[in-house]
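The structures come next, written out as structure tokens.
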Structure I
Amino acid sequence: MTDVSTRPGTERGLAVELSDLTRVYGAVKALDGLTLHLAPGELVALLGPSGCGKTTALRILAGLDQPTSGSVSVGGKDLTRVPANKRDMGMVFQAYSLFPHMTVIDNVAFGLKLRGKDGSSRRARAGDMLDLVGLGQHADRYAHQLSGGQQQRVALARALAIEPSVLLLDEPLSALDAKVRVQLRDEIRRVQLEVGTTTLFVTHDQEEALAVADRVGVMNAGRLEQLAPPAELYSAPATKFVGEFVGLSNRLPATVQGGTASVLGRDVPALDGSTSGYALVRPEAISVVADADGGATVTAVMFLGPLSRVTCQLVDGTDVVAQLASSDALRLQPGDAVRLEVEPSPVLVVAG
């Protein structure tokens, strides 16, 4: 993992500690012993399916919910029982929640007004934040005059205007269309790096989490399955759930012996925790070679721009998806006989 403490601006960030958090609602255990550390200035994304506990963790950090047990600290101070309005958190939700009767700059300055800042300093700070998110020229407009992406930029500027100790982002991009989502995702990362605020980002979008975070935590049933930098999470999943949830994986029969897995007749390294059963093999780790005796048949070719996905079927009926450069994939046609080969990259082999 890159040491985020060496980045410019991280001196303004504070460490966050969630320690052995549980949250029980009747018979439902939303959090089951969650422990999570965020370094000063770090952006951690919590990723997982609906109901996995990621938003509950964010709400407990914000003070909007109380843990059944466990503790929350920021900058070494115990905030577990401190009310939300005393926690100095900046929050951005899926809903923009802008005041329709206020101009953009007044929306951004609202938190400063509540903190007793004078009018001139409020306006100066709000103007700086609007410039930071690229909306300085829209200061005197109203929310209804802005696009959805612009409104979410205003919400981000408002959250940052109070100079929060921690920035909390709860599915902030899910209401936007795909192109705007990518643009604003990159903008959030740029701003976070520039400001240096410790940030917890909750999302169900894998691409979003992998693109913006220093580390990604994958949650399942209230537990943290793995916390790692994006590249490590993708290439070396620690559990079956992570391997199947993050990215696309083929499940191919495999045997493991002495740290080596045999997959499609080839020996490749096996990740720690592997056992004989099924190897989780990424589509880009599979090559497709024309071969009349290869034991596989192309069933579909899906063009995705510079890359394409090629689906093949083995003689036993197993479907295998390979991801190739389109220049190679478009030479293949459904019905072609091919041979599939696994690249020598480490794989996780799971039982059943």
Structure II
Amino acid sequence: MRHPFETLTPDVVLDALESVGLRGDGRLTALSSYENRVYQVQLEDGTAVVAKFYRPERWSDAQIQEEHDFAAELMAAEIPAVGPLKLLGETLHHFGGFAFSASPRRGGRAPELDDGEVLEWIGRFLARIHTVGAKKPFASRPRLDVQSFGVESMQWLLEHDKVPLDVQSAWTKVCQNAIDLVAIYPVLTRANGQNGLDDSGVAVLRLHGDCHPGNILWTPADAVPSAGPGPHFVDLDDARMGPAVQDLWMLLSGDRSQRTRQLGALVDGYEQFRDFDRRELALIEPLRTLRLIHYSAWLARRWDDPTFPVNFPWFGSSDYWQGQVQMLEEQMEAMQEEPLVV
């Protein structure tokens, strides 16, 4: 059975764009994206757009539209997020069985995360993103929690026999123990009360959701004067409800002292625009643990997409799962250590 993306030929991409008034000149370049299909398309007028074709059956139209509306709110607040163009009065379109959108092309390089000034700059914009995100909740998009990222991921992997028998017992035990440790945090267990607060009083708001360095394009001051220097945030595909620290921790790397310095710079910038709740620092390792479990399930669920076996040939072996056991054991230790302090 052919995967739906196998029918997404260059002609379909160009015809889809023409259906909303964008005439390509025949040149298109596939950009790095595994979840969706994303292309840079040169237009006849000499400009270029980035066309995004959403993975079928992942998000509903309502959920995609919430992503688009959130991006529009951010741009209206003069925050450098890259959102879709409104074409024929809409941002979400359909063609050939695919939902798609088109966005302006934005260049840039990876941010220098060893530079405290860069991290401070990113922190300021994250605070502004969260200020907008806190104004109202998502109605259709899910929440980042232990049930969807941890429990459901674990259950799916076991029910579909994705963990080899020789490591299944060890992985199941350590995964369940890790989930139990994560579940002690009310903000990650759907125990949310009113006004965007969970039962412990930690705020839950609309997030970028996948704020790793690859989703931040850094524009030098003299590169694109119209865009402005500094960070540009792209790919709100994983936007969802959750605690603010989710958009900070993926920008940290290195040993504890390095991560402390990086976090300090981010928070210094963040607090120029918005208070940061220090209680959220205890969520960094639980969130990392959930992402680790969810990532394995994400790879397994996408294995029928021909792109995945080609790009992740190491996935699924006994060695891979043994490595996951070790990483989850390390995460259990990390979750029981004192959190970072800034």
Structure III
Amino acid sequence: MLLELALWLGQDIRTFNVLGYITLRTVLAALTALIISFVFGPSLIRWLAAKKIGQAVRDDGPKSHLTKAGTPTMGGALILIAIAVTTLLWGDLRNQYVWVTLLVTLGFGAVGWVDDWRKVVHRDPKGLPSRWKYLWTSLIALAAALFLGLTAHEPAQTELIVPFFKAVSYPLGIYGFIALSYFVINGTSHAVNLTDGLDGLAIMPTVMVAGALAIFAYVAGHAGFSKYLGVPYINGAGELAVFCGALCGAGLGFLWFNAYPAEVFMGDVGALALGAALGTVAVVVRQEIVLFIMGGLFVAETMSVMAQVLYFKYSGGKRIFRMAPLHHHYELGGWKETQVVVRFWIITIMLVLFGLSTLKLR
């Protein structure tokens, strides 16, 4: 019903030529997704609670997390519904980048849904086995990378752009671009998933990074601004600002229910999808390194897990951190959950501002 309404309204909007105003549609997308989240959020939470789709909590984790057991999870479905409906309503559906990004987001969300469903409904603590989860996300990421690589018509669309330098870029070629795109999309997805461990920790940095990427998308899709700021011009990339606006609105709406103490968790269905969305947008607008900067929190969380596992394996059982991912290390060190979350938000704000500065500091 929502999908039919979105398509009908979308056709009506095109009649009045509103599609030309990307900035307006980006704002309207954010507001629409926010409203959808507010309206349907309580109903979804009640449904998840009625179906006993509750979060399982690790026994070896912080003791304060034991009270979270049974909190409805898989709330990321609300984010995906809001993004999909809003993008279909306000986005230009003739634009290939809109469809690629939306399909990647929903595809990763589907993998996360299966994983969550097996964990909480079928009571399988392993969920979808890691090898299968990685296989399916890899196939989706590779399909997107192949499509973007094979449809790239300009050399600038396959170059690795180095921020802070006006004319420094490295031609990757089609195959190099495909490989990089695969790792960015898949890597960002799993990095966000690892970060999603505290109330509001993952969603707010995701919203911040998406908001910044909306600016990069708008600049990359505007011939005048891209030339002035020394950013590669990607015809059609500006439409991803609308998608990012929808993501921001949906994310903020979800945060209303996910803020401490959380009424619902996003689960893998949300975390995997949102990370893949950020990675895909960054690949299209050729800002993979800037994504690495702005998403420094996600990078640090991922690196903490990798370092912990490797050091534990090769040191005979010793640990670098009290517990990985990194946010648990600080919790066990005495920080309250809200302190960890807010401080990590502040760090992300600084990183996002630093990333945005690359538009001018060249």
Completion exercise
If helix-only ellipticity at 222 nm (-39500 (n - 2.57) for each DSSP H run of 4 or more, over all residues; to 500) is calculated for I, II, III, the one returning -7500 is structure I
Completion exercise
Rg and Dmax of the Cα atoms in Å, for residues 176-295 alone, calculated, reads 14.6, 46; among I, II, III the input was structure III
Practice task
Can you spot which of I, II, III the value 1.7 was calculated from, given it is distance in nm of label points 7 Å out along Cα→Cβ at positions 280 and 304?
Solution key: I
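Bear in mind that the values in this text are calculations on the coordinates, not laboratory data. Keep in mind that what you see is a predicted model, and the values were worked out from it rather than measured. Cβ atoms are built from the backbone, for glycine too; each structure is taken alone.
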